[in-house]
Structure 1
């Protein structure tokens, strides 16, 4: 083995030893009723907004309880514990939420914030007679089996910071329903600032924003509108140090995670002002371009054509947001033509070309957009 490889392996062993020292774990089994009591005592933390990510259907919940009644071992529940603080579930949220909902200690809400009706079991393969029963009508012996069921807990001690906890959440996202990157990022935002998430969640439903996007239902379901709002804020704030990223190897999702953390922690970022600016921009786009706002202009057809383009969003919103006073005022009549001309600009064509790395494209498009929309000539 070459000297270079020897050095590389020595470095690897040192790195392994270092990270293993940083992660301290504890494993034990606990009766289900004990975990419920810890929750009722206020020592098991379920962020309220996590319940919006509670995606199991009623039959999935019923099948999980069926497994407990049948004595089938279930996957471990991973819990993060910061020194001297409460437990926070990082993997197993849906199972624990199901237990609490079935027993009546947690009542989820619908998309309008209204409390859902108490949980009733659906028919299961091995226990069909459970259909229609709830916790009150379930036989005492069945309740006892559920409450005495053993749960395998993996306690992971993390440093007193959100990023370590979030890293665990990402690595341990192993549930039957796999979350999309923005859905996982929502958990990060909730951990950092629950009120920030609430404001984002409200903003994604802003009528003029939704009118301009023209997204598929599939895109809406995976929280893509929320991701676009974050992209808007990151580009508008424009405090990204792109030298910290390797555009060839770094993933877009990791870039957005890190810049979301930076954005929320930046004292210079004013969320109230950012939201006002965001609404002004989409009010203007809705009025002048509507659902064509982020579609490519087709000169042969003499109009906008196709689906929503991320490159259009990246090329239009940063510059327009920086110059909203002009374009919402004396420059309003010029905006439509300004957007049409954008698609023939050599810089846009270069930066949006197929094969461009996402982080590099965002950097280039942000600079291009700010320059392009700051020039007011028609």
Structure 2
């Protein structure tokens, strides 16, 4: 999907331009050298790659088999698959192979289509490599598989189940002998879904365009990130596809790709908040980076508005030399932008409570890439 009306050249075009220009220059140089009598060209030949192996293991042959293949000496196991109970105290419903689990069951089970996964050692800050919490994104659903009769006879229950299969999960895992297993029950285990209560923080919190009350839910959670203070950043990506607007679409909705069709989830038929004509502010509640504390199962996820609103693909966190937090982010849509956020305040090792507010104050930048291969960061003020 492409919704950017900018006439500027995108990064792909710039890279192609520079690549083509290099080829022309190389061809011209080769022709010039060839025209010089007696000049050996052997020194211009590209050196071959060393005959040594590039990897420390045997490569896996190309295959069309419907199976996971690993190199000799390695093995793979299914640790946490769709429908597996996460181990929450509220219940551990078993997966039903006839897709007969209820929406309530699904809210206690692994969602569909795992994406980002981050490892949080247990105990917190220990560096343990044999016991941990995994934060896992569940990006989207295949509703033809999620329900016993697919998408026939669309119902409110199916919408609730589809929403419960989105979001993220926190599961406890441990190494038992030579295999990993999910710990059930676990006091840390929980699901975060499209129906989970959340809150806004940062400069946009409380703005009228975000509507009244706290936001509910997260969806299309693709890539993510991990903070130095041990929290998980999950990124809301193509949120526009969950909304439908059959009326006149305002420019701000059109810019994000909201239309009369959506992606076919049909949530709006039984959950009116996904009708963008009836609830024009509801789309504004999505497209954020959501911070989750995996170590506190009672904490409410926070949508950090200082990190910007777009179709977030990843939130890679590092520390600048002066101790400020830097978050690098990309937009999943074609012909969009690369961003970075730089915190106003500095990271304080060991002060988890203070660090939790670092993502609320700072400056957001967009990258500009120039024809000559250079670039610069443009502050997005105002």
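Each value in this text was obtained by applying a stated rule to the coordinates, not by laboratory testing. Since the structure is predicted, the reported quantities are computational estimates derived from the model, not experimental observations. Cβ atoms are built from the backbone, for glycine too; each structure is taken alone.
Source structure of the calculated read-out (helix-only ellipticity at 222 nm (-39500 (n - 2.57) for each DSSP H run of 4 or more, over all residues; to 500), -16500) within 1, 2: 1. A value of 4.0 for distance in nm of label points 7 Å out along Cα→Cβ at positions 245 and 333, calculated from one of 1, 2, originates in structure 1.
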